[in-house]
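What follows is calculated from the coordinates using simple rules that are stated; it is not laboratory data. Quick caveat: nothing in here was measured; it's all calculated off a predicted structure. Cβ atoms are built from the backbone, for glycine too; each structure is taken alone.
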Structure P
Amino acid sequence: MIWLIGVGNMGREYAKVLAALKCEYTAIGRGENSATAFQAATGHNVVKGGLETFLASAPKLPEAAIVAVGIDQLATTARQLMDYGVQKILLEKPGIGALHEIDVLCEQAERNGCMIALAYNRRFYSSVFKAEEIINKDGGVIAFNFEFTEWTHTIHPDNYAEIACRHWLLGNSSHVIDTAFFLGGQPERLSCYLAGEGLLDWHPSATVFAGAGVTQQGALFNYGAAWQSPGRWVIEILTRKHRLYFKPMETLQIQEIGSVAVNPVEIDNRLDVDFKPGFYLQTQAFLAGDYTRFCTVAQQKEHIERYYKAMSGYTD
């Protein structure tokens, strides 16, 4: 039995995968509207009243739990589950709202012997798997660059928790950042530059970002983003034979050495079409106990200290 906590849009996506994998699950939600929508979309009943009420009924421990609640409730929900004795948790990214929550979460996970895997589903895109094949054949990454510009003109802060708005880079832009460093290598050295503070009421920190560094494998990288200017999420990976383009990230294009032509790469992306991209393989791997592609909560703590703080300017 799997517990699915959170029955909003993300919860419905997980439910679709769990049904395809023929996994029995209990869906746990808080709001009446989201529960009704979930039941209409999935045909699956929802235990209403929230996790705390559900746990008070002393249910049998599940094999694992999937947490798909809002960013402001992620850490609290994971801690409640650990207090109850749950040993395997798939926690929606970035795993926390406020930065200080990562320390408490890591300490409790280590103390309880609990595996918390963060759901950075882009690591499981068909395009990323195909890119890894090409990178390995070419002898590795020599350089890469990425952009994580956000379309802030389309973001309505009333639709999100205040903590999510103030930490938008960690909660949303980290989709790109995590994927770039997953493919290109984790930073060994990093220089960051920030500008545009105070231009957004809901995100008082920087809105223009630039930086460069060297990975632990010696690859050079650079990045940029200007949230109040046109742009998009992009990753470009350079090997000795090819330049790989994720633009958009669900697709892969390739440029051969000695050519200016950029051509699409054929990939088997059926699972990314039938389900929310990356969700099927991510959930399947998690339930099978294969954590090799996941960012664990301990690794996320390291990433926050090593580069997310510097890249964002966040201090709390």
Structure Q
Amino acid sequence: MSTIETGKSILADTPGPPSVRHIVGAYLSLCKLRIVELLLISAVPTLFAASGGIPSITAFLAVTLGGTCAAASAGAFNCVIDRDVDQLMERTRHRPLARHQVGPRAALLFATALCLISVGIFLALANPLAAVLALCAIGHYALVYSLLLKRRTPQSTLWGGVCGSAPVLIAWAAATGSLSWTALSLFLVVFFWQPPHFWALAVKYQDDYARAGIPVLPVVASTRRVLTESVVHSWLMVLSSVAVWPLAPTTPLYGVSSMALGGVFLFQVHGLHKAARSGHEPQTMRLFHTSILYLTLLFLTLAADSLLRHGS
């Protein structure tokens, strides 16, 4: 019987008992900190926008600490659920459960503890709406995306994006105790951003996903089809970002920046689509890196715009 089936925890390729450093590193790896960082990139500037400038210290701590715990909890639940397929993929073989560094029972308890801490932080420092949204986002990622959709449909990327976009709503709720059309527009920016961002990566690792039996779009469709859908989602993303300008309201700093950044993004995704139509192999990883830069700059501009309006 395998280590995964028995739930035992060992440190692969390391003789003797694991060190504290290895144990801490393994649990931090369960949190998927790079994804946590991306989620905070959208959540914290949204908090500034919802607050009309500098947020209260309690709202800031709720979003940063509670949001980090919520995202880390979702990542850890995902590692537990995907421990079998992670062993089959070159990109994910290093994850703690795939390498048997952490047992599934311990990882499940860790994920649950982070979830409860996150909800507690939002209840203590923000409000029940933010806490409920955080709990729903964790549940959606673990149950709807990881358990129900990921191994069954290529549309999992789109609908799984609900939880990746939720930090925007959570941050807005933490600041105001309610939601708004501006919050919805920002949610849609991240929601439509995620498919082009992920598919650009999945094209490179499509053999990995095929080996694991994960039907992401690049596995079941041509690269040309993937980029066609990426173009559609990119346009929806840019339109949602520009819609924030009159809804917030924001200054021309955000409005002009959103159009300029959107124009650069659209230029690149259309260029890749044209290359695929011409029979050339598109360099999708450029779009992957551009997408991260786009999201970062857009939301930093949103925060700067909020501070500018606050100081005027």
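Numbers below:
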quantity: Which of P, Q yields -24000 [helix-only ellipticity at 222 nm (-39500 (n - 2.57) for each DSSP H run of 4 or more, over all residues; to 500), calculated]; calculated: Q
quantity: Which entry (P, Q) yields the derived value 0.7 for distance in nm of label points 7 Å out along Cα→Cβ at positions 65 and 121; calculated: Q
quantity: Winner on mean count of other Cβ atoms within 10 Å over residues 153-160 once structures P, Q are ranked, highest first; calculated: Q
quantity: Structure (P, Q) behind the derived value 4.3 of distance in nm of label points 7 Å out along Cα→Cβ at positions 57 and 169; calculated: P
